[in-house]
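Taken together, the values in this text are just the output of simple stated rules run on the coordinates, not laboratory data. Given the structure is predicted, the values throughout are model-derived calculations rather than measurements. Cβ atoms are built from the backbone, for glycine too; each structure is taken alone.
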Structure 1
Amino acid sequence: MSQAFGSLAGAVIVVTGGASGIGLAVAAAACSAGASGVMLADRSRAALDDATSALTDSDTKVAAQQVDVTDPAGVEELVTATLSTFGRVDGLVTSAGIEQSVPALELGEDAFDAVVGVNLKGTFLCARGFAPAMIDAGGGSIVTIGSALAFSGRVNGAHYSASKGGVVALTKSLALEWGPSAIRVNSVAPGVIDTPLASRVPEEFRAAYVSRTPLGRIGTPEDVASVARFLLSADSGYVTGQTIVVNGGFLMPS
């Protein structure tokens, strides 16, 4: 175990979806863990400006890049901006994601493509974009953000659950392919987390979730960020291809 468990001292970390929710919590955790640089990536310029200001009290250099993770050219611009600003990249967290609640029989192709595009395709494009720089540097760590719904499914969430199931499978495939290049690829699969994305969840559902969760509460972005920090750090140096579910022990229906 390292002297400072979960240390990211001197590391450069990129966080997509980094302007709010889990992504912003991951960025804050990286700053607290001693990262020398954090690149925030998000599609909202205003949110990026607010997030950057929120992290300025740390000793970490924080930069921001507006990007649509479904756009290959935009992702390449993010890679170029990161390398231009920091010179290298040691870790990537793919937290950009969207969610919609639509019955499967009413689910149109555009809505399906939009969710799968951000959650799955965007994860792939970002991982593929940053992998060459990690290979050149001798390795790195990629942490994808999946969902506990990848393993249970959800009523009115076929496209979301499918996209996150794809993230889990993608994580394993990339871990196998890039392991020889010393790139570790793991996933964190949150349950219900108190984020803007979850703010639309009906209160009765939240209450039912808590009542069936052994830890008796909704998760926080920091709960997820602490696991992502571990997976980014050298303390998880022999961990790859894994998915850690962060859901308070919520028991799925039998």
Structure 2
Amino acid sequence: MISYSASDGIATALLDREDKLNAMDRPFWAELEDCLAGATADPAVRVLIFRGAGRCFSVGGDIAGFGAVGGPKDRRAFIGEALKALRAVDDFPKPTIAAVHGHALGGGCELTMVCDIVVADETASFATPEASVGLVPGLGVARGLAQVNLHWMKYLVLTGERLDAEEARLAGLVNVVTPAGGHVEEAERLAAAIAAKAPLALEVGKALLNRSASETYAHAADAVPFLMGTEDSAAGIAAFKARRTPKFHGR
């Protein structure tokens, strides 16, 4: 799902499942870790840009595939794989930039949360709609408060409402908003500026800034698998597949 390229110190990880709006299936998380490992090992790479192919950045997790996840042990393993990969973006020693257009929903929104800088064009929208299928955004609840304040995070988690690019900038999810289609050029401009800086200084600065952001990952690793086993989650996923409104009963 990831097309990787590198030139002049700047690597690009293109989310490349255009026909599914870059929905993240289970193998994606291992692929993401492999991509990060390759970029870490390459001394020529100074900055990594994430962007999406086609109409959007990513609509998030491939909900249609959630039904293939097995019992409690497999659910915990599945969520562990996703959180481990997203944490690897957080811990990646080099600066990262998310260049966002169109939807950045669920896991797509969470991927932007663990990037160091977020550039969005005016078509972008951000949301964590997991409650509509009986879940919570695991990385969002673990990491989101490092980016936005408590009221904004509650708004995102509890309502599932979408923020447009300017609202996301005001909330703290986005650094720069560009005209439609300008997100990649601006991300590359910033990447070139970063690539010219002292790499060890950037690595140390990023590590210091991130040092307290990872304390709640373990709580998310417990909460999401629990919710995946509830009747409400099963009802929400079934309703999503059938394109109808789910009915939840709190069990």
Structure 3
Amino acid sequence: MAEHSRIEWTQATWNPTTGCDRVSAGCDNCYALTLAKRLKAMGTTKYQADGDPRTSGPGFDVTLHPTALDVPKRWREPRLIFVDSMSDLFHARVPLDYVQRVFDVMAETPRHTYQLLTKRARRLSRLAPQLSWPDNVWMGVTVESDAVLDRIDDLRSVAAAVRFLSCEPLLGPLPGVDLTGIDWVISGGESGPQARPVEEKWLIDLRDQCLEADVPYFFKQWGGRTPKAGGRTLEGRTWDEMPRIGRRITG
């Protein structure tokens, strides 16, 4: 668990599952996979078999961590929490009953606000009717290119208090995005040694679509070899808008 996160649009991370696998082009340079390899080599318990660093562990295989379920209950001050920064809660190998347990924890801790993000929007839409959706849960999908715009339609069917898009890493233009029912858009370039470049015109066009639709826009980063390499300004200013729907976050 990270009590404090360096991700600009959240405050903390909580990983009741770890691990994932490739589902689309946005996964090609997955930061979580790289970090998981490093954590496994360091002997971090979550990435070892049975917590034993001497044995080959799960690494980035999808793994459930029931002992992590109570972590948000121990955080007394309200926090904005990114759920599964090292995984995807809607991966096919995460059973429905476990997803429901995660949602139960979120419902039981209304002082926090939770941000969930998935690339598996179709499974999300199928499971959504079987989940409770308390008003402190924000649900998002990754939309890195126009090849995966159908994820937005799946998201629109979900009864979350806030529905958002993460267009990061932005790998191409997204003209004419239907933002109906969307409450927030994040965008940014890719970071890491093999980062694919983002074009300014893609970002400006997406921002302008948000302005026209009156949807809050958050520009996370230009990216590059490191997340901070290119800075965070777009046309001379930062864009740190947050959803207007939902609860005020303090702390």
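Among candidates 1, 2, 3, the computation of distance in nm of label points 7 Å out along Cα→Cβ at positions 9 and 241 that gave 3.2 used structure 1.
When mean count of other Cβ atoms within 10 Å over residues 89-96 is calculated for each of structures 1, 2, 3, structure 1 comes out greatest. Taking mean count of other Cβ atoms within 10 Å over residues 81-88 as the criterion, the highest value among 1, 2, 3 goes to 3.
Computing distance in nm of label points 7 Å out along Cα→Cβ at positions 65 and 105 gives 4.5 for which of 1, 2, 3? Don't skip to the answer; put the middle values down first.
Numbers: 1: 4.5; 2: 1.7; 3: 0.9.
Value 4.5 for distance in nm of label points 7 Å out along Cα→Cβ at positions 65 and 105 corresponds to 1 out of 1, 2, 3.
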